[in-house]
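Structures for review follow.
Bear in mind that the values in this text are calculations on the coordinates, not laboratory data. The structure presented is a predicted model; accordingly, all values stated were derived computationally and were not measured. Cβ atoms are built from the backbone, for glycine too; each structure is taken alone.
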Structure I
Amino acid sequence: MSDFNLYYPQEQNLEGTVFECDPNDSGGATKIGLTIDDLHEYGLDVNQDNHIDAEDVKQMTIAEGGLVLKKIYWDYFQADTINNQKLAEFIVDSGLNQGRVLITKYLQTILGIEVDGQIGKQTISSINNSNPVHTYLSLYSLRLKRYSDIVIARPSQKRYYKGWCNRLNAIKVV
């Protein structure tokens with residue numbers, strides 16, 4: 001079974017632990033890959049001003065970020081129940097970077113099961129019974145295509161393409 005505590009330090013390296021608010025980045029204010037929307041979903045009002053905003057993202061500690069990331073992404077994918085640690089990490093990182101429901105649908109398509117965008121027993125069982133390298137390579141290809149599609153649709157996003165590809169190559173399942 002996979003372990004969040006092995007994953008989280010790697011995610012900190014991938015995303016960085018510094019607050020960023022790039023006006024050209026559609027994700028908006030981020031820290032450790034987490035956004036205002038993630039803090040809203042979790043209910044983390046760091047400065048307790050009854051308004052979750054960029055300041056909360058900025059003030060979020062590494063420990064608080066770990067709690068949010070585990071609940072919103074790791075637990076969403078039921079990653080503790082995925083047998084292959086690196087595949088679990090790649091799936092969770094995929095969801096953090098491209099959206100949980102989209103990645104779930106990609107996985108269900110790859111695995112040849114009903115595509116409903118929800119992680120359940122069938123999806124987890126299919127992941128665990130699949131060839132992890134095949135699942136990884138198939139998901140890798142779909143993520144890469146999505147990055148290319150984003151740049152084609154919005155050429156201003158080309159500035160992020162190399163970074164996206166670096167991230168895509170950071171977690172390998174072999």
Structure II
Amino acid sequence: MGKVAPKADVRWTMNFHEKYAAWFREAKAQLEAHQYPAAFKTYPFPALDHPPWAPVRLPISKGRLGIVSTAALFRKNVDPPFADTIEGDPQIIELPRDIGAGELSTAHPHIPREAVLADVNVALPLDALRAMVKENQVGEIAPRFFSLIGYRTRADEVATETAPRIAAAMAEDRVTHALIVPV
């Protein structure tokens with residue numbers, strides 16, 4: 001997945017940079033001390049004029065579902081785990097659609113990892129989605145899933161780099177519907 005220009009309106013990112021820099025200077029010590037509620041109390045959350053999604057035009061039973069998990073999932077002994085950084089690791093890991101739950105682990109430092117390790121379906125509902133395909137409730141699942149870490153302080157980078165890369169890959173996979181599994 002290479003760099004792709006965003007199709008969504010990202011004009012808000014111009015003002016965000018300055019606000020973010022000021023916030024980060026003030027919040028850095030709190031983030032380093034893992035005092036997240038205090039640090040994010042003054043975070044410059046972007047205000048969007050329009051929702052950044054499109055209306056459903058095709059029944060999901062006839063479509064192809066692309067899936068994004070924010071649980072920092074990675075394949076054991078295959079992918080590098082996500083790093084625990086102060087601003088969040090920007091990497092995106094592609095997981096094949098036929099992956100088994102036992103092949104996955106999580107490196108998300110801000111979620112109860114034991115729950116995900118006990119049942120990966122809480123972070124990537126493989127069993128339910130595969131059952132929905134068999135029952136013709138979902139047409140098919142895209143050939144790859146996308147995993148990222150949901151903890152990212154740089155909303156501008158998510159909007160201008162991460163999201164466009166995933167969207168371009170989903171377009172390449174002919175995805176008609178997308179599911180984001182937040183954790």
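Using FRET efficiency 1/(1 + (r/R0)^6) of positions 60 and 100 (r between Cβ atoms, R0 = 25 Å, to 0.05) as the calculated read-out, with 0.80 as its value, let me know the right label among I, II. Write out the running numbers ahead of the final one.
On the way: I: 0.80; II: 0.55.
Value 0.80 for FRET efficiency 1/(1 + (r/R0)^6) of positions 60 and 100 (r between Cβ atoms, R0 = 25 Å, to 0.05) corresponds to I out of I, II.
Of structures I, II, the largest value of Cα Rg over 2.2 N^0.38 Å belongs to II. The maximum of distance in nm of label points 7 Å out along Cα→Cβ at positions 84 and 116 over structures I, II, that is, the highest value, falls on I. Computing FRET efficiency 1/(1 + (r/R0)^6) of positions 12 and 148 (r between Cβ atoms, R0 = 25 Å, to 0.05) across structures I, II gives 0.40 for structure I.
Structures compared: I, II; top value of mean count of other Cβ atoms within 10 Å over residues 52-59, i.e. the largest, recorded for I.
Tell me which structure, out of I, II, gives -8000 once helix-only ellipticity at 222 nm (-39500 (n - 2.57) for each DSSP H run of 4 or more, over all residues; to 500) is calculated. Please report the intermediate quantities before stating the final value.
Numbers: I: -17000; II: -8000.
Working through the options, I get structure II.
If you rank structures I, II by relative contact order in percent (Cα under 8 Å, 6 or more apart), which sits at the top with the largest value?
Working: I: 19; II: 36.
Top value of relative contact order in percent (Cα under 8 Å, 6 or more apart), among I, II, belongs to structure II.
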